[in-house]
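**Student:** For reference, the structures are reproduced in the following blocks.
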Structure 1
Amino acid sequence: MEGSLPASQTPDTVDLRDRLASGALSAVDLVEICIARIEAREPEVQAWAWFDPEFARHQARGLDAHRKSGRPVGPLHGLPIGLKDIIDTAKIPTENGCPVDAGRVPTADAWVVERLRQAGAVIMGKTTSTELAYLHPSKTRNPHDTGHTPGGSSAGSAAAVADGMIPLAVGTQTGGSVIRPASYCGVTGFKPSFGAIPRRGILMQSHTLDTVGVFARDPLGTALIADVLFGHDPADLQTSLTPAPHLLETGRSEPPLKPVFAFVRPPGWDDAHPDVHAAFGELVEALGDQVFEVDLPSLFDSAAEQRMIVNFAEMSRYYYRYFRDGLDRLGPETVKALETGNAIPARDYLAALDWQKLLNAALEEIFERCDAILCPSATGPAPEGLGSTGNPIFNGVWTLCGTPAISLPLLTASNGLPLGVQLVGSPGNDGRLLRTANWLNTWADQ
């Protein structure tokens, strides 16, 4: 366990949880490992918007005392977790990556924070977000090469897990803000089906698109934390009363048959890095008869434009106070998006809302033939420089569809940086997607 959480000798997240629950590892000892790693690497990586070692130690001591009392422990007992800095935490700053909100301290926890505390997680601190969870970059750097972007908007969450500072983190995705940074930083990022995780207490950019996602080293790690976060909240009308999906149980189960994948070249494929073309050619060849190639219907050529119409129109509504009172303190990317949203006609916005049903209807035939769609997580490895968070073209369409998606760090570009493999499942079939992802992750390790 010494040094860095992602080291080869480190147990996977589920094993780590089990060691904490049994007392083989104390929460205090694990938190100290994380603190040491953060203090050693934070000057270079800059993944944290707020971090207080004593706050983490205090929680860990309380959790160890609870376990020693003989009382039952929660499903995340003692696991350190980072929270994107748009997720409200009571009495802890949540500044939304934005100078307009500097000094903002919420009075109540977000729904997901309440769940994490109840499950026995250690809230390590707040990880960086791009400005208002949009495209203006944060201070965070890619831990594999600090001259490259970590992606966005969940930059700090992905980078902190990738660098071994914490085993788990929570982020959000409106376009590609979980899948893309997971790919760039070389971790597993899981964006569940839309509406699976309540968003109360999280900065709202788009009520049609915003989705809470999670980061871990492997698919079962994401299943472990997602199991705790899935649920219904009357305050979030996009959630529904459904039975618990038992994601970890399903994810670690053996598929009844070897999974079948549908390889698609999404819009933007021709502009992707040559390493992406080469790596996916090799992956498809290696999977053999477990994969078939299929073209997305031509309808998908317009999906990115329609998603942006929805995103910008709703962004201009939810961020109106920033436009009204703080425009001169926002980055140019945010200002342009707000100005664009203000100018979108109602007819175009309402028409764009219809596209989710149209796209999902077009996908039904593909999902009838496969366990998951297989495609790249990003157009290439993390771009050099920190002035951009990269291109989300391979992610936004799945966010608009509301389908679950997961990025697996299975490939490597010619420059040594990670390339993610994205799997996409049908809406509501998150457990099946995680089981398929775990199978592919295990297969790739063999």
Structure 2
Amino acid sequence: MNPLAEELNSILDQTVAGRLLSSFGRRIYFPKGIVAQSAEAKTQAHTANATIGMAYKNGRPLILKSVVQAMPILSPDESVGYAPTAGLDEARRAWKKELLKKNPSINGDAISLPAVIPGLTSGISYTADLFVDQGQTVLSADPCWDNYSLIIEGRKGGVLKGVPFFVPGRGLDIDAIDSACKEAAKEGQLRVLFNFPQNPSGYTPSKSEGDALVGIIQETARKGADVLVIVDDAYFGLFYEDTLRESLFGRFAGLDERVLAVKIDGPTKEDYVWGFRTGFLSFGSKGLNAGAYDALEKKLMGTIRSSVSCANTPAQSIMLKTLADPQTREEKKELFCLMEKRYRAVRAFVDRHAGHKVLEALPFNSGYFMSFLCKGIEAEKLRKTLLSESGIGTITLGPYLRVAFSSLETEQIPQVYETIYATAEALAN
């Protein structure tokens, strides 16, 4: 094993993070190679810096005129320069400031500085790289985003165990979640993934449900199991009812020395910049100090460096300008109101059809989506019929039909949902 990996492992070995590391997680390190030496030279090479593979003229990166014209508000450094492996320092600090503003109960000194990742999907994948070995189980909601299976099972050879998180028409099935966590913890470790607002259900827990989830994790840790809690906050902020308003990450991060929380978030959905492919990954645990966070960051940086090298610089630069722009907050309020209006239209329609014999809506109160459990018909047959006969596109996940109301015009919603219900009824007869 590389001596740098061994050094990082020695820092982490007495912590929950060290005990949870996968075999890859133990092997990975951030090399003192080109990137590290270039970072050192950036601060000390006052005469000439001949370290990085970029081309300069008069102290600025070379840039094509067409690129300048396409990105008029960005300097050459902001548009075509390499970002550091963990992201632009200014972007990392700005996002942490926003994170704490949106989650005031989080102790900013007790979590890591968020690292920039190339999209939230990569955050799930990197976390699995570091903490999931072949054959190890990760609990998640059933249904869940299909990419979880691709990452946990397809890439890592782990086991994604779906737990029936939801009681149709009501909320979370706390007993089922508790039972699944207790069963998994018998192996001495628990790995669980929470995604709220959830994809595909569009559900965020109530305050009492949030308390119950925290209680389950706390009890698991107190009984001696090490716990990895992955918090996928992709749709954070899109809350339309009286639900949790802060990420559960903050509570998990300060819960117990046996609990390691990983928060994966970013502007992708929150700030309507899907194609930017820019996200953030933060660590939090009551049992970690600054040295341990630094070691974990270097492990993460090694994972980033060995895959994509670094995240997109223009996206980070534009995000910084967006966060600093005084118009942003008001614009986001307007866009939120548009999303909420669409949600209200769907909510009203679904509520009027409560107790439908074929389509049973999973609980939904937030985010981009809602989903139906199809009873007596195949969801895939419903999807194909809607597409071929009515030109309506939806998604199936097992027995569930997901409808993204985020992409529907408000005035389309009644007709789209009327067609979905009518088609389901016709297939059932």
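**Student:** Given 5.3 as the derived value for distance in nm of label points 7 Å out along Cα→Cβ at positions 317 and 389, which of the supplied structures 1, 2 does it correspond to?
**Tutor:** 2
**Student:** Hey, distance in nm of label points 7 Å out along Cα→Cβ at positions 93 and 373 derived from one of 1, 2 reads 5.0; which structure? Please list the in-between numbers first.
**Tutor:** Details: 1: 4.0; 2: 5.0.
Comparing all candidates, it corresponds to 2.
**Student:** Looking at structures 1, 2, which one was mean count of other Cβ atoms within 10 Å over residues 157-164 calculated from, given that it came out as 31.8?
**Tutor:** 1
**Student:** If we compute distance in nm of label points 7 Å out along Cα→Cβ at positions 85 and 117 for structures 1, 2, which one ends up with the highest value?
**Tutor:** For this comparison of distance in nm of label points 7 Å out along Cα→Cβ at positions 85 and 117, the top structure is 1.
**Student:** To which of 1, 2 does the computed value 21.6 (Kirkwood radius over Cα pairs in Å) belong?
**Tutor:** It was calculated from structure 1.
Quick note: the coordinates plus some simple rules give every number you see, no bench work behind them. Since this is a predicted model, take the numbers as computed values, not measurements. Cβ atoms are built from the backbone, for glycine too; each structure is taken alone.
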